[in-house]
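Engineer: Listed below are the structures to be examined.
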Structure I
Amino acid sequence: MTVSVLSDPGVTAGVGRTALLVAHARALEARRPDAMAVDPFAEHFVRAAPGCEGWPLHPDDVAPGDPLWGRLASYFALRTRVLDAHLLTAVRAGVRQVVLLGAGLDSRAHRLPWPPGTTVWELDRPEVLAFKQAVLDDLEAVPSACRRTVPVDLREAWPQALTDAGLDPRQPVAWLAEGLFLYLPAEAELRLAGDLDELSAPGSTLAYEIKLGLEAANVRANPVYAAARDRIDVDLLALFAPGPRPDTAAHLGALGWSTATRTPFDHAAGLPRAPRPEPDDALAANRWITGVKTR
């Protein structure tokens, strides 16, 4: 089944366009025989958005060493794999509430094998969720969990919107902020962490991604950033939040969370196409942080 190209999808500029970049990486990965993660919906999101017509949708169309559709795409595929596993570990331990903060074009509510009784809330800006819903409706897609969308700007009063949509703060929650904190000012990141803590019963889990701070000029000149800017009009460096980054893991620790911080490369063992460190690496400052609320 194919979907229609939407004339005003709401995801063609700014941070919204990064959602298409990630979806495209997942679409490429899904066609690989040794895929690190498979998202059968990702290609449809890309095809429905204007301005993506020249983006390759088959790995055979990607040149060896391509910094954008090679290295960066493999990074997003690895991130998808790791965070999928994190969420599934939480629900296998009994958590039945899953919240995707800044859900973007993620399709986990549809593609992951959720246990019966699981509810997945997706929070993002109204135009992003509307675009995603239009594509899913075209596909007649059926979620594998109870799916609830919450159209809200995460810089606003999202906790009330989430509880109004049925979240029970007395029960554990598996939180995911994939590719969100990178774009938030420091104070907004800390505020969001504090807000989700207040909604988290003991046993709740969290996974999120950060950059450690402003990268050196030689790293900012990395071909990954140049390719995204020049070829698909995604200026990641301009979108990343400026200024010193907060130690959100320490902040959560003071609130009763036990956290672990890892690099993407820590997860690459046994995966030949997963990114490895390289000189002047645009991925070197990225960290994936997981946590469990213990009290």
Structure II
Amino acid sequence: MELKLLRHPANPLLSPVSYHGWENKFVFNCAVVFDGELFHMIYRAQGEDMVSRLGYAVSIDGVNFNRLEKPVFKPASQWELYGVEDPRITKIGEEYYMVYTAYSPRGTRVSLASTKNFITWKRYNVVLPDMNNKDAALFPEKIDGKYVMLHRIEPDIWIAYSDDLVHWNNFVSIAKPRPDYWDNLKIGAGAPPLKTPYGWLLLYHGVEKSERPVYRLGFILLDLNDPRVVLKRSEQPILEPKEDWEIFGGVPNVVFSDAMVEFGGKYFVYYGAADNHIALATIDVQEVLNWCEN
């Protein structure tokens, strides 16, 4: 049983805005959360200076988004000289915690901030300072009394544990690229994991080694009690570049997701397309749960 995401007919949902200097080149990888009434999107954008900043957009249906004219999160330290990138947001308690990539001449570092309104942010700065790292995503609840985070030390997906969300340890590689598969070069966590009766459902991206690498999406199922254990993994990609605006762009041949939301019996997967646009693909929740169970 192989799963496939269905592209939404309204795609692409967001594109660059020519008269916004900070987002007139590229609009792409986004975090999305649904609070029961509204969809809140924090998205990555680049303008004339090619520095990544994060914008905010809001929607009542998850398809039609209205965005602010100015970014809500900008570089604020030497770790972020080149930008703040690829947010992933998890609600823990009454706050929304955003892990993102700080990019500078020193490399890429996993960083953390939190908010209650998506406009004002509390910064915790770099939380994994000692290595190039990215593609981090928090679990929505503690496991065995610890906060849990996925991250990517190339080329694997790793896991880490913390008592306070700031200091992390017990790094373990949990999934690797697979030779002769569509994800044979490197892999990374996509959206924060979602809890199902069968395990933690992780959307992830895989990159195929070729003259021009191709980014595709798949699912990994992790054990509920010990997420270091992989129970199942997509044999075939669930989404791959197909449309012209996914194949041609700032970075060609890319579908890359940081966000999966359950809404109306479906999973809404928001993804960056060729680093130019933000798009949406969906799949029935029950179809995915059948895959998990089987």
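Engineer: For which of the structures I, II does the calculation of distance in nm of label points 7 Å out along Cα→Cβ at positions 68 and 236 return 4.3?
Structural biologist: Values: I: 1.2; II: 4.3.
Going through each structure in turn, the value belongs to II.
Engineer: To continue, here is another question. One of I, II was used to compute distance in nm of label points 7 Å out along Cα→Cβ at positions 116 and 220, and the answer was 5.6. Which one was it? List each step's numbers first, then the result.
Structural biologist: On the way: I: 5.6; II: 3.5.
Here the read-out was taken from I.
Engineer: Follow-up question, since we're still on this one. To which of I, II does the computed value 1.4 (distance in nm of label points 7 Å out along Cα→Cβ at positions 188 and 204) belong?
Structural biologist: On the way: I: 2.1; II: 1.4.
So the calculation was done on II.
Engineer: Taking distance in nm of label points 7 Å out along Cα→Cβ at positions 108 and 148 for each of I, II, which is largest?
Structural biologist: Working: I: 1.7; II: 2.3.
That would be structure II.
Engineer: Have a look at I, II and say which one yields 0.25 for FRET efficiency 1/(1 + (r/R0)^6) of positions 84 and 180 (r between Cβ atoms, R0 = 30 Å, to 0.05), as calculated.
Structural biologist: Working: I: 0.95; II: 0.25.
This value belongs to structure II.
Engineer: Can you say which of I, II returns 17.9 when mean count of other Cβ atoms within 10 Å over residues 44-51 is computed?
Structural biologist: On the way: I: 20.8; II: 17.9.
This value belongs to structure II.
Engineer: Something else about it: Which of the displayed structures (I, II) returns the greatest value of mean count of other Cβ atoms within 10 Å over residues 60-67 on calculation? It would help to have the intermediate numbers written out before the result.
Structural biologist: Values: I: 11.0; II: 15.1.
Across I, II, mean count of other Cβ atoms within 10 Å over residues 60-67 peaks for II.
Engineer: A value of 0.55 was derived for FRET efficiency 1/(1 + (r/R0)^6) of positions 252 and 276 (r between Cβ atoms, R0 = 30 Å, to 0.05); which structure in I, II was it taken from? Mind showing how you got there, number by number?
Structural biologist: Details: I: 0.55; II: 1.00.
Considering all the candidates, the number was obtained from I.
Engineer: One of I, II was used to calculate helix-only ellipticity at 222 nm (-39500 (n - 2.57) for each DSSP H run of 4 or more, over all residues; to 500), giving -1000; which?
Structural biologist: Working through the options, I get structure II.
Coordinate-derived values only; no laboratory data. This one's a predicted model, so the numbers in the text were calculated from it and none came from an experiment. Cβ atoms are built from the backbone, for glycine too; each structure is taken alone.
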